[in-house]
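Following this line, the structures themselves.
Each reported figure results from applying straightforward, stated rules to the coordinates on display, with no laboratory input. Predicted, not measured: the structure shown is a model, and the values here were computed from it. Cβ atoms are built from the backbone, for glycine too; each structure is taken alone.
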Structure P
Amino acid sequence: MGFGLVRQGLVQRVNDAFAPHQVAGSAQRVAHLGPNADAFDIVHELGLFQFPPGQTLPAYRASLPIPDLHRRVLQGAFQSAVQNRKPLTFGIVSGGAEAVHVSETDSHIHVVLTRKD
């Protein structure tokens, strides 16, 4: 299975879990992780990652060349969604440079992670 299909599945699962009718339940399920949980902890706790056999969250996290600043921005966006029970839409796109874009309204958080493949 290629990057595209794996990413598409992950994005769909994240968007389902943080949809308006689901976000409160998802937030409740991960509340015990606390404010230091990053986006990967939150997504993993919700059971949204589908790792190959033998893969672990720490190994997956370590294998991703996402800049530390971008990880912190993702953490802030996902933490805000959890703490405020605010719906979040997530996307992953390919681009020429690693980037993260977050926009927020009174009722929604929108996150796009650009990966240099």
Structure Q
Amino acid sequence: MSASDFQMLLTQLHDLILEERALAKANNVKALVAVVARKEVLLERIDKMSVDKESMGEELQELARKVRFENRRNAYLVWSALNAIRSTMEFFQKQLSPAAYGGAGRRITAPAEGLIISGRV
């Protein structure tokens, strides 16, 4: 593929990343899953291409930096949302779990565990 094909794919990826962020902010999970699937297919196509940095012009390199930056922003957004979910689940787990006491008579709070929090889905 040529550099123009690569630029077209990067532009499509950039657009998908921006759409992904908007859907994540709107909490539209169904549409977000569809966009992530399209993004994965596009990333596979890009991964199969062999374009070296020297053959990319400055404009294409800037687009690649922008895509990387925006994708990292989305990763931080997802990471923050996951931490908020974990925190909320821990709060409710503490509210629901019965009181337990250790040998010294102090109350023990067990860590919140579950399939989602532990990653064993």
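If helix-only ellipticity at 222 nm (-39500 (n - 2.57) for each DSSP H run of 4 or more, over all residues; to 500) is calculated from each of P, Q, which structure is the one that comes out at -14000?
Details: P: -14000; Q: -25000.
Derived from P, not from the others.
Structures P, Q were shown, and Kirkwood radius over Cα pairs in Å at 17.7 was computed from Q. Computing distance in nm of label points 7 Å out along Cα→Cβ at positions 67 and 107 gives 5.3 for which of P, Q? The read-out was computed on structure Q.
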